[in-house]
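What follows draws every value from the coordinates through simple rules; no lab data is involved. Note that the coordinates shown come from a computational prediction; the quantities given were computed from them, not determined experimentally.
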Structure P
Amino acid sequence: MEYKTSLKIRILANELNRKVAEILKEEGSPFSGTQMRILNFIHRHNRQQIPLYQKDIECEFDIRRSTASGMMQTLEKHQLIERKSLEQDNRYKELFLTELGEQKVCENISKLRKFDEQLLAGISEEEQRLFFDLIDKISTNSKELVKESRVTE
């Protein structure tokens, strides 16, 4: 039997990304799913007390500087984030969530937990464990292949 593992994973990833964007994009909201993901990303870094800058957003989400700048301006305008200049270098502005931003992230987390529960409905604990073990093994194999291809270049 022929399996198309990477194709199946890519199709599933696309389906999940579209659904997550739909879940995070509220009816009538001026914010995109990506902007909501960015809020979640800022939240994780702030919680771990890891400094975060626009450049980190650009790299993590693979977006251009101008796109990231526009998104940061929109989030700041709607009082979801604030940018604070570093004392040592005013060119760098650290990103922080505001109280309203934290509230929005809590809503997002709740929505995503519910989505996760729905995805795993009818799948036993043992099947879930097996699934995550297999995903980890496939990820490890994929990373090894990437390393090997870099060595041979």
Structure Q
Amino acid sequence: MKKVLNVLICLVIFIIGYFCFFKYIMKVDYVSFGPYKFLAISSESMRPEILKGDAVIINEKKGFEKGDLVSFTLSGSENIRQITRIDGNQITVKETYLGNEQTIEAHRITGTVIQILPKIGNVFFQLTEPWTFVMVSIFVLSYFAFVYNKRV
């Protein structure tokens, strides 16, 4: 039982550290796992399909077609929009909330949304707050100090 608890605690610390690494060291809005990206949504631009605080899983290798939700980088941040028209290398995308359309070049598309995870983005936002990392680290260190002192 203690080994399982130790493994779970180490896993939680690894996940939080992994998320913090991407957010603070790599300075990106997402976490990568091979060809997949995990992106927490921080705006209401795709409401009602995707809400603020949701998360999406993006496949960087999957192609896209009209109607797909895609991610693309614009002004240094990841955006999610729905494709409304494909005209050669020019892709027209829109926000579902306001209906604003814009045209981007196909090479800017970084992947296709394959899964929406309601409310999971809020967990990501909390896990990547510096105070959360500090508090969890203090808890883990206290736990291991307690376990070590019991053995001595």
Structure R
Amino acid sequence: MHTARTVTTLGPSKLLFSDGIHWRTLSEDASGNLWLTDYPDAEYHGGGTPRIRALNAPRVLLDSFRELLGALGSNTESLHKHVSICAPHLDSIGKIAEALAEGRSAEPEIASAVRTFGWSYLPDAWGEAVESAWANFSRATRGAA
């Protein structure tokens, strides 16, 4: 079992993906740790105090999640431009990150995301890139989540 780690500030890090729709960012620190920043009090002016938590999971799962975040980060503009079809995908991925940040199994969130990616097509080359990274992540999670 992995333990959850929360910090109040995150040192130098690389932004992998920012989901402006659901108020979540995912970053990587210099040691290769993945971090989720979210705003649990989003109803407050300015989103309230950010919460920064480390993602905890087996290395193979985190490595494939990093690849998925890279595909999302490379296609942020298209994802936000097509928000009407991408919002459920981004929310599913964010819920996986939340489960990993809480140190619990992400299997229910991954199963939900599998359904989301199964019924909703992402268009064009950017959609193919995201769906390909999702497929790699989905394969890597079998038995690792």
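Remarks
- Looking across P, Q, R, the calculation of Cα extents along the principal axes in Å that yields 71, 27, 27 traces back to Q.
- Structure (P, Q, R) behind the derived value -23000 of helix-only ellipticity at 222 nm (-39500 (n - 2.57) for each DSSP H run of 4 or more, over all residues; to 500): P
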